[in-house]
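Bear in mind these aren't lab numbers, they're just calculated from the coordinates by the rules spelled out. These numbers were taken from a predicted model, which means no experiment stands behind them. Cβ atoms are built from the backbone, for glycine too; each structure is taken alone.
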Structure P
Amino acid sequence: MNSHDNHIPSALARESLLDREVMASTNSSVVRMLPDAHVIKIGGRSIIEAGREVMLPVVEALATALKTHKLILGVGGGARSRHVFSVGLDLGLPTGVLAELSAADALGNAHILGTLLAPHGVVAIPPAMFGHLLPLFIHSVPGVIFNGVPPYSLWEHPSSIGRIPVHRTDSGCVILAECFGCRSVILVKNVRGLFAEDPDTNPQAEFIPRISVAELRARQLKTLPFDEILLDVLETAHSVKQFQIIDGREPQNILRALAGECPGTVVYVD
């Protein structure tokens, strides 16, 4: 018997995956599975829980967008998630359990948005089947909805500060877009975009229409309108090189962002 018959040819077969040079050699191009789909995160507290005056115009804008765009809609948990975190922290629950509770709560908002968009053929997809069947769904219907929380569950990374999970719904949407090679990521919130200071406490705060991750780190802003872990995600991503924050209280911003305009703030990597 030839000694090579039982050998699987592979550049990595005899290498340690702990070696930095070996790992660097794997940095190649990545297949973009859904290059025409847009990922849009709809804020739970900022949009859904703001009531019909804010939410229904956003639904109308999404319905219009669904006529010409493929949309993957993620939702946040909102005030209920914050209450769950508060109770869990008081009881001493670990970060992984808090992450599970957050995902369950955000799923409720996914069903709310799914109900409102059901007349347009869009529904919330259960987390257990969402990722595996996403290409089928997005090629069969104009859009799908998920709970936005990345499924780290009990394996959620320990936070450097406190116990609140660092991977929340903003990061879940960006990571999903990275995995499937989506066209864009839009975070719909109740702020115009990024400011040098909190605009609620300083109405004269400088508005930042476009900023790189490196510059944003250098400025060390006290507060950000998105999950800070997104800066790490962008720096290591292969497909997603930027995301945009827009104000959903002006729902036409959604259509403008999908058309390639920048009505809010773009955060990008060089």
Structure Q
Amino acid sequence: MHRIHLLKRGCLVSLAVLLLAACTSGEKEARTLLKQAETAYEQGHYQQSMALIDSIKSRYPKAFDTRRESQQLLRKATLKEQEQNVAFLDSVIQEKRNQLTEISSHYLFEKDTAYQQLGNYIHPSQQLEKNLHRTHLSFRTNERGELTMTSIYCGKQAIHHSGVKVIAPDGTYMETPAACETYESTVLGEQIEKSDFRLGEDGGVMEFIYRHANEKLKVEFKGDRSFTTTMTTADCEALVAVYNLAHLLDFIYEMENEREASVVKIRFIKKQMEGMVPTGTKQEGE
């Protein structure tokens, strides 16, 4: 009898330990959060559901049973959210592409498929054939919305310019750093110099022109010597038009990249749910 009493006592102690462990693990509280997450999911509040599941992990790290159960719901909620994101992006991209179709006819599109992966849009007023022998700033954007300014100097004497300074009537100005890409040539005694500047690497010059496009701007070509000219109204208008087009193209490109990221994530989650990817495996890029 004494032995049986000891066994019963031992069982009770073990049970008490298990109950205590369950209490300290927070399984009960974690399960309450999981039920809230399930309700949020059923109501279509996928981000809220994901946030509740995430809080289970951070607040009750030892609630292993509930955390394991929550993973399938997390995948389902993430999948739904990404599918919604793709549907939304599809509508936005289509809307912006319709805008692009409407306005692209107002630009010249140039692409040599032999060596160019991306074509360029330029304003008709800045077509090369219309601007021979003229010192000016030329603007173009490629199909990804990457905007480039080319400073073109034409004269009898070389100045070896590698930068430009644009000055507003009130004396404010913006100046490019020295260009990384410069070209010089001589054609029938005429010196032709070109320097390229991409948006973001132009010292803020293109944005400055955009903001002051209605003013009479001066352009100083800076090299061994300086040469100053006045921007024409047509050149200012060309910058504004190409700048706006570049913004639209860049937006479309970014949205398409975001859509592709969602599609990749959807594919990965579906493989996880089908058991084709081990639990805990991180998606590439995470």
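Which one of P, Q has Rg and Dmax of the Cα atoms in Å, for residues 152-207 alone, as calculated from the coordinates, equal to 15.2, 42? The correct label is P. 1.13 is what came out when Rg/Rh (Cα atoms, Kirkwood Rh), for residues 72-215 alone was calculated for one structure; which of P, Q is it? Structure Q accounts for this read-out. One of P, Q was used to calculate distance in nm of label points 7 Å out along Cα→Cβ at positions 32 and 192, giving 3.1; which? Corresponding structure: P. Sorting P, Q by mean count of other Cβ atoms within 10 Å over residues 104-111 from high to low puts P first, with the largest value.
For the structures shown (P, Q), relative contact order in percent (Cα under 8 Å, 6 or more apart) is largest in P. Assign the value 25.4, calculated as mean projected area of the Cα convex hull in nm², to the correct structure from P, Q. Structure Q accounts for this read-out.
Sorting P, Q by distance in nm of label points 7 Å out along Cα→Cβ at positions 56 and 184 from high to low puts Q first, with the largest value. P, Q: which one has helix-only ellipticity at 222 nm (-39500 (n - 2.57) for each DSSP H run of 4 or more, over all residues; to 500), as calculated, at -11500? Considering all the candidates, the number was obtained from P. With FRET efficiency 1/(1 + (r/R0)^6) of positions 96 and 168 (r between Cβ atoms, R0 = 35 Å, to 0.05) derived from the coordinates and found to be 0.60, which of P, Q does the value describe? Derived from the structure labelled Q. Looking at distance in nm of label points 7 Å out along Cα→Cβ at positions 200 and 232 for structures P, Q, the greatest value goes to Q.
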